[in-house]
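So, here come the structures, one by one.
Values in this text are rule-based calculations from the coordinates and carry no lab data. The shown structure was predicted, so the numbers you read here are calculated from the model rather than taken from an experiment. Cβ atoms are built from the backbone, for glycine too; each structure is taken alone.
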Structure I
Amino acid sequence: MATSPYVIDVDEASFQSQVIDRSQRTPVIVDFWAEWCGPCKTLGPLLEDAVAARDGDVVLAKVDVDRNPQLAQAFQVQGIPAVKAFKDGRVVQEFTGAQPRAQVDAMIDAIVPSPTDKLAEQARRLADSDPDAAVAAAQQALDQDPAHRGAALALAEIVLADDPRRALDLVTPHRPITEAEAIANRAELALTGGDADDLAARVDADPEDDEAALQLARLRAADGDYERAIDLLLALVRKGGDIREPAREQLVQVFNVLGNDHELVRASRPRLASALF
């Protein structure tokens, strides 16, 4: 039985949680082996030593193919030892047969977080408790790799409230990735100019001033008053004409900021469909 915290025995019942789900957070190397397999006994200690050397950056999951034939079949294991590396829930590296330590290290090095990855993760972790340290970590990561997506998104999230222009500049190279789009939409809303009171007065004085209503809806969303923003935008969509498409696009942007599971989005989508059709 495995005893190290980074080496675990996995069976068909625990594979989903201990390999697929866990690999969303930490890379997992799966060693398909059997007691009777001589090369498995050679490779196993190499894998365990290599994983231990990474001190938690990677986990080794050992699967006895004799006791778990359905797993071996599901992952098309034709010979053992078979080693498959999982990251983000899928196989990203693999080999079959006993390999030298250099080959094992090369596989692990290809999937474990880099020093830059760790700085980006540190920035995310510190964002709420120590924003200054989070900014420093994210900036250090970007100094090492200006194209690092995780660092750019982490820094953009931190600076968004005070500097939406910088946040938008940080995430623009990474659009249309979902997280980048969400931050960009929030930044664009925050950059909306105008005075809400003046615009509200214009709309009250002239209900046909659609541009003022659209701008007011943007400001409401930028201020976090999403309910009133959605009501304004739905009213513009229902009016039709030239304002319908800009209002619909702005409404979709608000939906993207809130996320599909938000109660306002769930309640508003049928209203939008009714307004359109």
Structure II
Amino acid sequence: MKTKKGNIKIVFRVKNLIFISLFLHFSVVSFAQKITEENYLKLDKEFWEQYEIDMERISEIFKKYPEKKDSLIKASDDILDLAQQKNRELAIKFASVPSGLQRLYMVRLGLPKDSLQSILSSLPDDMKNSPYGKSISFHINSEQIKEGDRYYDFEAITSEGEKFVLSSLEGKNVLLLYGGLGCMREGGRAYLDSLYRETSRNNFEIVVYCLNSDLESLKGVRKTYPCDYLLVSDFLQDHTPVKILYGAQATPTCFFINKQGLVEMKTVGLYQERVDELIYRDK
């Protein structure tokens, strides 16, 4: 019979092996690779497949040693941190090919702007002037909204085909979500529905910016997730100023804009307690 101490050693030994596995896998497969679109897609696929394998190993360990939950959570966090680091490194290395540049844009929030500028400056003109090259440049040369800043106004179209301007809601509290209706699952959507029912439109609105390419697909979001609050889009998807100026990437990224037009909350994920605190603080 293994002792409790022995179990701990097993967990951490496997954790370290997984951590090393992911690191070595990336190092070996990326060494001396030619910078081509094909090689980037191959390495990216292999890298994330290895990540999934390593996370599955953590899951299997948990089934055997559920009492080590905290240690295993820490192990999975470490593996994710390493994966994100290597994801950034791969994007930097392959920034001169289309998919690599797109990934660089996706990880832009985790890189210093001077580093991004250096990478962008080294690229051929056709890559600099590509949609993702221009969006990275826009990110570099603009200030991303943070808590305490005034909101960025934008125009869009509602799922009913009507013009929408965010500033039309000035004087109200606004919960603005960058995407995420699917990611937040049923519980999150139920919370938004109840929040909308329990509040007055005189004082509060919910606006979800959707990542759609046209009005028909935006209408499809309304059908998939029936709701009474506003669904809007400018149909620019990755290249919308909303994404770049609000500093959003993961969905949902949530912003609470108060009646004075200041962003009081910016979170990756929908934190219900914090939203409730801001809405109901005057009661």
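Matching task: 11 is the computed value of relative contact order in percent (Cα under 8 Å, 6 or more apart). Pick the structure from I, II.
Derived from the structure labelled I.
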Candidates I, II; distance in nm of label points 7 Å out along Cα→Cβ at positions 37 and 189 computed = 3.5; producing structure is II
Calculated from one of I, II, distance in nm of label points 7 Å out along Cα→Cβ at positions 197 and 269 reads 3.9, and the structure in question is I
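For which of the structures I, II does the calculation of P(r) over Cα pairs in 10 Å bins from 0, in percent return 6, 22, 21, 17, 16, 11, 6, 1, 0?
Working through the options, I get structure I.
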Taking volume of the Cα convex hull per residue in Å³, for residues 165-212 alone for each of I, II, the highest value is that of structure I
Computing distance in nm of label points 7 Å out along Cα→Cβ at positions 45 and 237 for each of I, II, the value 6.6 comes from structure I
With FRET efficiency 1/(1 + (r/R0)^6) of positions 141 and 245 (r between Cβ atoms, R0 = 25 Å, to 0.05) computed for every candidate in I, II, 0.05 is reproduced by structure I
